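A.B. asks: Next up, some structures in structure tokens.
Computed from the coordinates by the stated procedures, all read-outs in this text should not be read as laboratory data. These numbers were taken from a predicted model, which means no experiment stands behind them. Cβ atoms are built from the backbone, for glycine too; each structure is taken alone.
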Structure I
Amino acid sequence: MLRTQAEVGRRAILIEFWDYARINSLRTQPYMKAWHERYSGLGLRVVGVHTPGYSFGREREPAERAVARLGIEYAVALDSQFEVWNLYGNKGWPARYLFDRRGWLRLIHYGEGEYLETEVTIQELLQEIDEDATFPDPLEPVRAEDVPGVELEPQTADIALPGDRDRVELARDWIDGPDYIEAADAGGGAAVKSFTAGQAFAVLSGAEVEPGLYEVPDGVVSAESPGLRLHGFQFTPIPPPERS
């Protein structure tokens, strides 16, 4: 059982709100997993709080499968009713909160990025626990977009359905749901009218599809059977040009 209060006085605690069906949450995972591997033995407690942005994310079993598929070994809490989210007054995914051993909040960050500053702060907090501790050099950026100070062109804003139907071209009948559109029959199609991004992903569930993200380079989804639910599309930043 996870009891963060019991860790106060002994460990620094890193908490990240995330969602396995949001690409920006998944893009932080290489860093979260590496920090757990590097520093858990030196006094860092890493906790993921999975707060779902889509209706299917409230279910425990798909979330457990996603955690296993992603190879996450640190503790993950399922926050289906947004109780922890509201307690923190959290504002989005991903969101990172770093506490020192006394329980003081020492760093907060929304979104991707700020990985170097986070790791340097982790080392500072662990040095407060053990002044003789030694640490590896901070991680190298996983992607060119993660380099501190890099300037990126804005990607297309995410599409949330059914509200953003006007941004998607549909073939055959799709029925509106609370946070999705559902293919009424086989052969239905949905295509983003235009987008600019490094990668494009569709958020799918229903019709015997494992709920989550599916890369769609051309921004097109085809329903092979009725019941496929399309919750929206997400886009990643455009990588910066390589330096000569």
Structure II
Amino acid sequence: MSIKAMVLAAGRGERMRPLTDVTPKPLLEVHGKPLIQWAIEALAAGGFTELVVNTAWLGEQVPNRLRHDFPDISYSHEGRDFGGALETAGGIARALPSLGDVFWVVAGDVFAPDFMFTRAAVERFAASGLLAHLWLVPNPPHNPNGDFGLDRDGFATNAAVGPAASRYTFSTIALYSAALFALPNSKIPPGNPGGIKLALAPLLRAAIEHRRVSAQIYTGPWTDVGTPERLAALNAAAPE
């Protein structure tokens, strides 16, 4: 089974200005490599080389920068086709015809150099019949309340459960079933030909309510590179 992956690279990166006024956020460098390249190389290390990258803000820069080292990447040019980004679920729906029944998604502006994308994880998820499997991380200072809980059976929750439960932050790394982005879970037509904008969180939260989303904790190095200060801190630290 050929498993593809989508790397999200369409965001404007408002909090990263003025750096992102001239450079798309996923092309900002950590230790001499664009952020998005760390994600691409981690996927390739797991054997996942069939990639779709979406673009919007300064979108032409992304394929121009990656073309030499990664000539086989496919692109979903939301900015060119619709005048701007389609948000996460809208962008995934747009690329869905190129992704297959089960696929990885990771944000191109998240730094997780040690994350292991494995075939075993794909096989477990495909056999589960669930709509999504999320990797959660301990809450960073900028997101102290977290995004989701995790119950004792390995299902994601919309609220912390149990006497000692806590909430965690969604790492953006996930496996998805294409069914999450189709009827009845989403009302966007296949391929999102109309360029409908749709956030991911409502789809996930609805699926979580029906116990259709599993999750696990990832404790390796992880940074949401959301501000110039976080980028500077990463570059000031010793390379992995």
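A.B. asks: From which structure (I, II) was relative contact order in percent (Cα under 8 Å, 6 or more apart) calculated, if the value obtained is 19?
C.D. replies: Details: I: 19; II: 25.
Considering all the candidates, the number was obtained from I.
A.B. asks: Another question, then. Out of I, II, which one gives 36, 21, 14 for semi-axes √(5λ) of the Cα gyration tensor in Å as computed from the coordinates? Don't skip to the end; give the middle numbers.
C.D. replies: Numbers: I: 36, 21, 14; II: 26, 22, 17.
Source structure: I.
A.B. asks: With distance in nm of label points 7 Å out along Cα→Cβ at positions 105 and 137 coming out at 1.8, pick the structure among I, II it was computed from.
C.D. replies: II
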